[in-house]
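Chemist: Below you'll find the structures, each written out as structure tokens.
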Structure 1
Amino acid sequence: MRQAEVTRNTLETRITVSIDVDGCGKAELATGVPFLDHMLDQIARHGAIDLVVKAEGDTHIDDHHTVEDVGITLGQAFAKALGDKKGIRRYGHAYVPLDEALSRVVVDFSGRPGLHYFVSYTRARIGSFDVDLAREFFQGFVNHAGLTVHVDNLRGDNAHHQCETIFKAFGRALRMAAERDERAAGVVPSTKGAL
């Protein structure tokens with residue numbers, strides 16, 4: 001059972017994340033940041049991950065702490081759920097279009113955090129959501145899940161479409177990388193013997 005629950009409480013946020021990596025894409029989301037809920041729903045649905053996220057944060061200041069800390073907590077939950085990573089495929093990638101927008105995300109559960117994020121949004125806000133916060137979410141996630149992620153928005157005119165293709169592709173890439181590899185069951189996918 002590749003499941004985990006993680007709680008993170010700070011002076012800025014209170015967050016609980018529960019995941020089932022082998023779920024079917026069900027999500028219960030209440031972060032206080034509606035656009036973040038919409039993006040987390042993309043990860044769950046397209047990653048076939050059951051996901052529950054409950055967050056309270058200092059959104060009266062802005063959404064930064066909540067978005068970043070949700071990324072951190074979700075990353076911690078992934079690391080806990082995958083454990084020693086024996087028998088996973090390790091690598092995943094996805095290209096996802098949405099109308100005129102197209103994004104590519106490539107992930108490696110390497111144990112080495114690294115974010116390579118190449119996105120030029122066509123505007124600074126999607127509704128009230130600051131597009132810079134998408135990068136903060138991914139940075140928090142990779143730092144605490146211990147994976148390398150390459151994000152490239154290849155084209156797009158609509159910032160909502162750009163961001164949504166990134167989160168959908170991230171979900172698909174996570175799904176592929178975390179899948180059990182029956183040909184390598186019980187084996188860590190590294191010549192080092194550990195990830």
Structure 2
Amino acid sequence: MDQGKRTWLIATSCAGAVGGMAAAVPFVSTFAPSERAKAAGAAVEVDVGALQPGEKMTVEWRGKPVWIVRRTPEQLKDLKALDAKLADPASERKAYPIPGYAKNGARAIKDEYLVVIGVCTHLGCSPSDKFVAGPQPSLPDDWKGGFLCPCHGSMFDMAGRVFKNMPAPDNLEVPPHMYLADTKLLIGEDKKA
């Protein structure tokens with residue numbers, strides 16, 4: 001091969017490589033998550049200071065409703081009496097990761113505050129609040145308060161634990177979370193997990 005052909009072959013190969021890289025960079029950059037996607041998966045900071053006992057607030061994290069319930073002393077006391085009626089009272093099932101701090105009767109870091117994803121583990125419906133104790137339509141006469149999924153009747157106690165023989169196979173999911181201060185909660189991150 002003569003020197004002129006060799007030079008042109010090297011030059012066109014280099015130009016082709018540079019052109020290929022220039023064309024590939026925009027294509028490869030489309031695989032990076034958008035700013036909107038990054039924000040959707042980001043941790044959410046919540047101030048629960050204004051939440052009164054017996055009240056619930058809802059925030060969105062990763063496109064899901066996260067319920068924060070400030071339980072009353074009576075609601076906390078009633079939790080202990082329900083273990084025999086629950087499918088998984090100690091949160092031992094492994095359908096999804098359960099943070100270690102949620103493997104207790106209150107399923108919480110601070111007993112007073114319940115933090116759960118408000119999606120039924122059966123078919124993804126959103127259960128209704130049924131915090132008032134006592135007999136009510138679609139609920140047992142000895143109801144202590146909790147959540148009722150209107151789609152297929154799954155019942156959950158005030159710790160988000162599912163009752164036995166319900167369509168829902170598992171307790172409500174506890175998202176990773178931690179307290180930044182007494183009433184400041186960060187949902188989506190926990191440094192201990």
Structure 3
Amino acid sequence: MAKMGRPRKFVEQDAVRAARDQFWDKGYAATSIDDLMTATGLARASLYGAFGDKHALFLRAFDDYCGQSIDAFRVALRGEGPATDRLEALMRNTAAAFADDTRGCMLAKSTAELAGTDEDVQQRTRAAYLALHEAIVDCVRAAQAEGGIDPSADPEQLAGVLLAVTRGMEAIGKGGVDRAVLDAIAEGAIRMLPRAETR
């Protein structure tokens with residue numbers, strides 16, 4: 001009896017993850033179909049048959065990356081302990097994550113390369129950043145409800161600043177800035193948080 005192959009959905013997900021890593025490392029324009037064939041282990045006909053073309057495969061890979069990143073971000077900000085502590089941890093963990101990082105964030109890299117010219121990517125990057133922003137807004141509101149953050153502070157505005165700080169740390173970390181500088185930025189952002197008055 002012939003051995004049955006794995007379900008196509010499982011094979012496709014493996015291929016999407018392999019393609020994601022290829023695009024993440026080399027970027028969209030620098031990744032060729034031959035690169036994708038090597039990364040996924042699929043023949044050209046199978047690659048086109050499963051995904052349509054390079055652009056469609058990139059969008060699948062980009063969606064996969066963004067979905068995982070947003071989920072991890074939300075989990076971190078909805079974790080245990082006081083919400084203010086989680087905001088502080090976000091800053092410190094971002095500094096640690098991007099220290100000596102040369103690979104960078106696929107979301108940031110793809111935004112820089114494609115968002116200005118590719119409407120599909122632009123829509124996805126906008127949605128991803130809005131989701132990240134909303135996760136911080138929710139945490140800020142929780143911190144206000146707990147009495148850690150000044151209740152008069154604008155959660156949307158504060159979340160925007162914190163998101164910009166995390167994205168900025170990613171950019172300069174990729175540029176080779178020392179860990180001490182990133183740590184100092186994180187601590188500066190933490191000191192900037194508008195604390196609730198203690199009575």
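Only the coordinates and a few stated rules stand behind these numbers; no lab work does. As the structure is a computational prediction, the values presented were derived from the model and not from experiment. Cβ atoms are built from the backbone, for glycine too; each structure is taken alone.
Chemist: If you rank structures 1, 2, 3 by distance in nm of label points 7 Å out along Cα→Cβ at positions 13 and 165, which sits at the top with the largest value?
Modeler: Structure 2 comes out on top.
Chemist: When helix-only ellipticity at 222 nm (-39500 (n - 2.57) for each DSSP H run of 4 or more, over all residues; to 500) is calculated, the result is -24500; to which of the structures 1, 2, 3 does this value belong?
Modeler: On the way: 1: -11500; 2: -7000; 3: -24500.
Answer for the origin of the read-out: 3.
Chemist: Now for a different question. 1, 2, 3: which one has mean projected area of the Cα convex hull in nm², as calculated, at 10.2?
Modeler: 1
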